[in-house]
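FYI, it's all coordinate maths here, none of it is from the lab. These figures come from a predicted structure and were not determined experimentally. Cβ atoms are built from the backbone, for glycine too; each structure is taken alone.
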Structure I
Amino acid sequence: MREILIFAGTTEGRKLSESLAVSGIHHTLCVATEYGEIVLKENPFMTVHRGRMNIEQIREFIQNGKFDVVVDATHPYADIVTKNIKSAMEGMIIPYLRLKRELMASQKEENVTHFETNEACAKALEEVQGNILLTIGSKELKKYCVSEEVKNRLFVRVLPGMESLSLCLEQGIKGKQIIAMQGPFTTEMNEAMIHQYGISCLVTKQSGTSGGYFEKLEAAKKTGISVFAIGHPGEDTGYSFDEVCRELERICQQKIQIKNEMEINLAGIGMGNQENLTKEVCEKIEEADILLGAERMLESYRPRIEKKPFYLAKQVLPYLQEIQKKYSMESLKVVILFSGDSGFYSGCQSLYHALQEEIIAGRMQAVVRILPGVSSIAYLAACIGESYQDADVCSMHGKELYNLARRMKTEKKAFILTSGVKDVNRIGETLIKAGMDGCEIITGYQLSYDKQQIKKRTPKECMELKEEGLYTCFVKNPNAMPKNITHGISDEAFIRDKIPMTKEEVREVSICKLKLYQGAVVYDIGSGTGSIAMEMAALSPDIQVYAIEQKKEAVSLIWQNKEKFQLENVTVIEAKAPEGLQDLPKASHAFIGGSGGNLKKILQVLYGMNSNMRVVINAISMETICEMKEILKLYPIENEEIVQIQVSRAKGVGKYHLMQAENPVWICAFDFRE
């Protein structure tokens, strides 16, 4: 069994010990003080040695312990300890690994004065007015107590251990001047201390990513105080946390599990104004090591490590995997910002699922949470005194919104998200074309910002609006019609001329046999007047219908009916089937009302496009019925249904009503099977 000796004193050293313990590797941890031992988590694989040692004591301890490797994880400012360890190991063949502290990514430092030594910094404090917050620990405290005048203005933040407290008392620091607390300290905590003690200057070491340096700078910036920073005389050399672990794996011949689970928060920031953020989102942004999101969202924030304009999975996933390797000794806090509400037409969900896949696959160690924001819909509703639980809520922001006029005819009110002024123009134009210029529109422009403008407009004014920006719209229709809860359009409602049309009752049965669902993509082959296409498209704006017809006069009628019923989710294709199907999106359903003698070829192409397609065929002639039965033997199918339907209609003859029969229609429905 290999034995590892770690000289600790930093967060990195403690993290290394925890990783070794999780991996079941025995090791000894040397700490200088009682407090250094208290903060350690007990585990059966760790032995703790407490107390300071000189060179001879270190040499004797290493030799008696029969250690196979020594890891120096002391603080980069503890130069004497590192020199003593190296001197004690002279002549030994035991490997020595210096675990260096990762330096933070460069940040813009404002109002910071740098000093090479504590003595120079202490001298400069004599010229500073007001109270001083000393955050360099207790070991160098003596150098700041040379001047009684400076000492009386010090507030000293030290670890809550007996050694630290004793050093404070030895230097004559009074109890009210001592802040005995263990970090890490957030920007908010630093800011609170600055306010509490009336601090005008903060003194800190220029420490690394786990030293809380950036949080101090940010707090100082927010409170407008100066910072004195003592720089390390030289760059901390040695191995990164990951490199040390790999070398220990080689020596111990055992895998080390690095536990550095990231905390990832996908945060909705509402409309963008910081005053409208939830308290939880504010806190998470404040604590963030890494901030991601669109560039405009990141401008006013300064995370501890860095920020990147990433929000798509293809950007975020490789970046986080790389950053987790780079900061392998830390459990990073990552916040990814999304505009609006994270659960309302947001890209948040797709990223959430992509992250979960990476975690399940073991390519990332993380916990992911979604934090909601205030949507512009909720904000506008509050501003104008309207509710939205009884309104149609939809979005044109970055997506196509189909059948707007049709849905507005039966909605008393609607809230619409837009991508900009062009969408507002389209809303106005659509309502005017549909004869709904009596609708009232309220536009919310740049909501929550200084330029916010909430204004009532007519559809014509919306159509003519020029000012670009973010708009959320509320549409009120005082003449809303009752909404039908049964489907079905009468034959008389269609423009048909002399083109044959599938009759109403046959349409309804045929469409029922298709078993359509939300998001379906349907081919209406041999569309004729487009009656079947219109009926299907009217069921839901989420259904995409492709009306394929080769006769020019019929194609013209389909266009006319599409305009009449305001169905933007119908695409008209003037072509012969199956040739006209080649470049279309893959269909989930197909209705064949007319095959032009190409039924065999059409079914062959449909099966090649989607071997799980639902198909319904209408046939009138005996020849088509016979051909249909023979062709279907060529394909694996299931859920087959064949229905023969005949409809008779009453026709007035004088004072009598006689039943007049329509042609019988065969309806064949089935699912292709792979």
Structure II
Amino acid sequence: MKKYLSFVLLALPAFALAQGKNFTMAEAVTGLGTNLAVENIRGVSFISGNPVLQFSTKQGGKDAWVRRNLATGKSDTLSLVQINQSYFGGDTLKAFPQMSWLENGKGYFVRGNKVFFASVQMPETMRAEMKELRENAANIAVHPRTGEVAYTVDNDIFLHTQNGGTVQVTSDGSYTIVNGQSVHRNEFGIDGGLFFSPKGNHLAYYRMDQSAVKDYPIIDWSKMPAVSKNIKYPMAGDSSHHVTVRVYHPQTKTTTVLQTGEPADQYLTAVTWSPDEKYIFIGLLNRDQNHLRFIQYDAMSGQPMKTLFEEKSEKYVEPQHAAQFLPGSDKEFLWWSQRDGYMHLYRYDISGKLLNPVTKGDWLVNEVLGFHAPTSEVIITGTKDGAQEKHVYAVNWKTGRLRRITQGAGTHTAIASADGKYIYDTYTSNTVPRIVSVINTATAQAETLLVAKDPLVAYNRPQVRDITLKADDGTPLYGKMILPTNFDSTRKYPSITYLYNGPHVQLIRNSWPASGNLWYELLAQKGYVVFTMDGRGSSNRGLAFESAPFRKLGTVEMEDQLKGNAFLRGQSFIDTARMGVHGWSFGGFMTTSLMLRHPGAYKAGVAGGPVLDWKWYEIMYTERYMDRPQDNAVGYEEARLWNKVKALKGDLMLIHGTDDDVVVWQHSINFLRSCVENGVQVDYFVYPGHPHNVRGKDRIHLMQKITDYFDEKLR
């Protein structure tokens, strides 16, 4: 190894070291979150009911909490010492918390099983109010108006009321019965299971009965002997869980079950309260995920009132958001839908009448940030100015008139004040590390709070080229090619393609750094060409683009990635005998698919956490894109990879976490069994104790392992 390194150093041009230093593996993997982090403003939030922006910063080298009045332009500052002494009577806080705000302007944050409340107007002689929850409290939800707190302990729900008492809402929680938590494997935009009514008089919650789902063992290898912990994992084609929505009424201490009916394995999505607390709306999606009914229920009796509308598709309907009632209205709401091919907003009333499309066109809405009621505008982010861009817009919910608020081509990440008068905008592009501004949504006037310096100026950076290819049907495919530092077009270089190419992920954006990843740049410093591209099946390009692989995962996506492979092979500086490919999860499936179904396209591949048989993956995700195995036997058989190991040509390494509860370890174990049975040699590495990906300090080890493998096979 020492001789090899000496050869590389001697082979470098004399001016290479003068251009800047190279990344260490630690810097390439974790640097943007540590020593190479871009300057930022931390702990940002708008204070409800006030034109006040709060954030933490450094002043004189010490932590400070700044409250800036956007109407007057004046600011006041409190140090961490002052806050601890005045609000908490000691050294409770070691760093500034991320505050959330009640409608009355009182802020709160959570530490362990404690919820702290503090008024923005609090005099220094007062103390913060603290609500202590039961030990092991989780899934904590705070009502934005009353400050009541609901949470779970194990699989039961508890409610900390306004008078300080605690009520146990459920008592049937168990291994098979889960209350108040996310259901349906976090699909359909579901990220929680507790739903306070708008005024705080009721609490709706998910109840999930998993008794019909098979147990699956996850082994804890850190103990001797090892310990098996069973989880409920619903695999494609098997029995699913049964979810209901229930409503607890604190005043009467009674519970109502919404009569959502059968079949038991339907999906309950988009749970929405009406502002007057009379009704709950639920999007009932059938297991085939091609028929959605948006139904109104009486919150007190649980009886269905009417179906407001239905959505059907030959492929799938994928609700990802609850309905959002318009400011000051009990009757009108916004509904998210891809019915016209792109995710857009539609205005309905509670009779089920479509009043108007709010947004439309060959672009999609990413987020609803808030509302500006005086102008009847909803503040959104979207891709109207390009699929690789994200901007903030204001659109009139009655007329559809749209105007852009943010400037500067690139990616804008924003939050809005409660009244929609201001947005806090973080802007980045291929050439801009970060610019932070506060923007008046009515006038688009911006106050710049931060222009971040480039933390990578001292490093040897590669050239990045934007690439646009075309799929077989003419669809443009966006990618990037990172050239080796000190690039010489007369030389031949090895290449590595990084890919994902699955739903809900987009790799190519106009954001900083232009490469997308410092590990790519480390590879470029080592003399690799790095290529990455979003093919059909990936996100942010509309329903037709993302659903192109429907019922045939690993076909259309590979066709597109092979366009990238052909592009690389057409470059005079690519050594076509030394081409590698790498991806994780869906990208691991893609990597293995390319190595087995198109042998010879790449010399070496590294597949992390790969799906190797879609029949062994979860129902909700898999059946959306593949239907059930019973109904699509050909599609599942073609995508199954462990039975194709004989086709391997080249070098393949698989990596898996032993505690993976997403793509369970058995995927790659069974793949290895097939390799042994067929006399096929592959390389393999496991990460003890890690779930679906390798995080923390061990990720440095992971990326070194992958880099070393490519060095061994391609250099």
Practice prompt. Check the numbers for FRET efficiency 1/(1 + (r/R0)^6) of positions 149 and 309 (r between Cβ atoms, R0 = 35 Å, to 0.05) across I, II and tell me which is largest.
Written response: II
Discussion item. With Cα extents along the principal axes in Å coming out at 122, 62, 34, pick the structure among I, II it was computed from.
Written reply: I
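Output the label of whichever structure in I, II has the greatest value of FRET efficiency 1/(1 + (r/R0)^6) of positions 325 and 477 (r between Cβ atoms, R0 = 41 Å, to 0.05).
Values: I: 0.15; II: 0.55.
When FRET efficiency 1/(1 + (r/R0)^6) of positions 325 and 477 (r between Cβ atoms, R0 = 41 Å, to 0.05) is computed for each of I, II, structure II gives the biggest number.
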Worksheet item: If we compute distance in nm of label points 7 Å out along Cα→Cβ at positions 493 and 517 for structures I, II, which one ends up with the highest value?
Response: I
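Out of I, II, which one gives -9500 for helix-only ellipticity at 222 nm (-39500 (n - 2.57) for each DSSP H run of 4 or more, over all residues; to 500) as computed from the coordinates?
For helix-only ellipticity at 222 nm (-39500 (n - 2.57) for each DSSP H run of 4 or more, over all residues; to 500), the value -9500 is produced by structure I.
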Worksheet item: Given that Cα extents along the principal axes in Å, for residues 237-628 alone, derived from a single structure, equals 88, 59, 32, which label among I, II identifies that structure?
Response: I
Item to complete: Please state which of the structures I, II yields 10.2 when mean count of other Cβ atoms within 10 Å over residues 485-492 is computed from it.
Response: I
